[in-house]
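Have a look at these structures, which come just after this line.
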Structure P
Amino acid sequence: MLASPIDMQQNQLLAALPEASRSHWAPFLQRVDLPLGKVLSESGGTLTHVYFPTTAIVSLLYVMEDGSSAEIAVVGNEGIVGISLFMGGASTPSRAVVQSAGQGLRLNASLLMAEFDQGGPVLHLLLRYTQALITQMAQTAVCNRHHTLDQQLCRWLLLSLDRLQSDELVMTQELIANMLGVRREGVTEAAGRLQQAGLIRYARGHITVLDRHALEARCCECYAVVRKEYDRLLPAMTAT
């Protein structure tokens, strides 16, 4: 199904494009369902399409030889999945998998590259987004190395909330553990502490954030650093 103008406005990166670019892409953008666990690109694979999530969230995971993995970044309605295409690599060492089900828009890789190669506003917007994404990756690595699991979970919840239109996430503790690269028992204990403090409510795979301000106060500085960089580089796309 082709995307409507309303669909395009739901992705902040598409909404920030010049009108001429949006109009040019509109007949080629396809609305797609992104169910939980769907793999959009595999490590080492050649990219044939890029994705602009609208209501879904996609995790970028680094997968080890033994099958274990850890999340290096999340992409939601602020961005695009497939930056390696226009950064010159065509493939990527990470896996892109849907962590929160929803919808997105898909565009053929050749159309994106044709627009990117012309330079101008599209190129500069995509490069600014890429810098913001790299900041998120770097800060995630630092956070996972130096901060407590409670702080990592707070950061992860806040980044996910910024990319959703509600205060509720449909997410099992096992999936969160896989994203953070930790044991499930550790996530259970950390989530229990946040729930006991009245910050979240967790039941049957549903996490509801009850006090966002308290969650931000309990978090390490990593979330604020990432949020500030997105706001600085992409001021028209500031999340609510």
Structure Q
Amino acid sequence: MKAKILLVEDDINLGDVLRDYLELQDYEVVKALNGEDGLQVYNSQAFDLLLLDVMMPLKDGFTLAAEIREINSQVPIIFLTARGQMEDRVAGYKAGCDDYLTKPFSSEELELRIGAILRRCQKPVSTADNGNLDTSRVFPLGNYTFDSGNQELRIGEKRISLTTKEVELLRVLYSHKNQLVTRETALKAVWGINDYFIGRSMDVFITKLRKYLKLDPNISIVNVHGTGFRLEVKE
């Protein structure tokens, strides 16, 4: 089945070019011209990925993403913007995006990033005939259960939904539990590149994970100054 993409871009010419190119790459693309229309379209259909311009009339991309995140914490979001300052990138990741492309960018680069995100988001089908969950993607984490397949943390009756990037980052930390994970290792594993600006944005995700895990005092994500992070779990 074709992956279905919502493209919200107020530049009509750019939007048409991107839609035509992505349709040639065998994606189904639905286009909206502003944030309010984008939200209405999103609520009327199911999408596999969202491409959101940041500077738009009526409702900007950051606001639109934050509102969509209240509905769906898992759908991948890529921001398209002419604003490339570090503060804007951090704001984008805080709003819940999975990637951030600064204009001008090539259509080929956009398609490669879309493909990489969609491949990471694909959930494997359980091999069990009885329909049980694929437990290889469910991990004990202190008093929590980390269900990476369903993108959530569970503790008691509480369920915390995670974005794709939060899942990937927590998996990297979990696989090196009580060990140092360098910033370079985490960046390459989750974003595929060791980039200064993305590195600053990664700190936003670390802060969010700390917030999610604060219900268990035996779990902490420790900064190792100038080097990386360590997920400490007291057994």
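Observations on the model:
- Computing mean count of other Cβ atoms within 10 Å over residues 73-80 across structures P, Q gives 21.4 for structure Q.
- Identity of the structure behind 7, 33, 37, 18, 5, 0 (criterion: P(r) over Cα pairs in 10 Å bins from 0, in percent, calculated), options P, Q: P
- Value 21, calculated as relative contact order in percent (Cα under 8 Å, 6 or more apart), assigned to which of P, Q: P
- Computed 1.4 for distance in nm of label points 7 Å out along Cα→Cβ at positions 89 and 169 - originating structure among P, Q: Q
Values in this text are rule-based calculations from the coordinates and carry no lab data. Keep in mind that this is a model prediction, so the values were computed, not measured. Cβ atoms are built from the backbone, for glycine too; each structure is taken alone.
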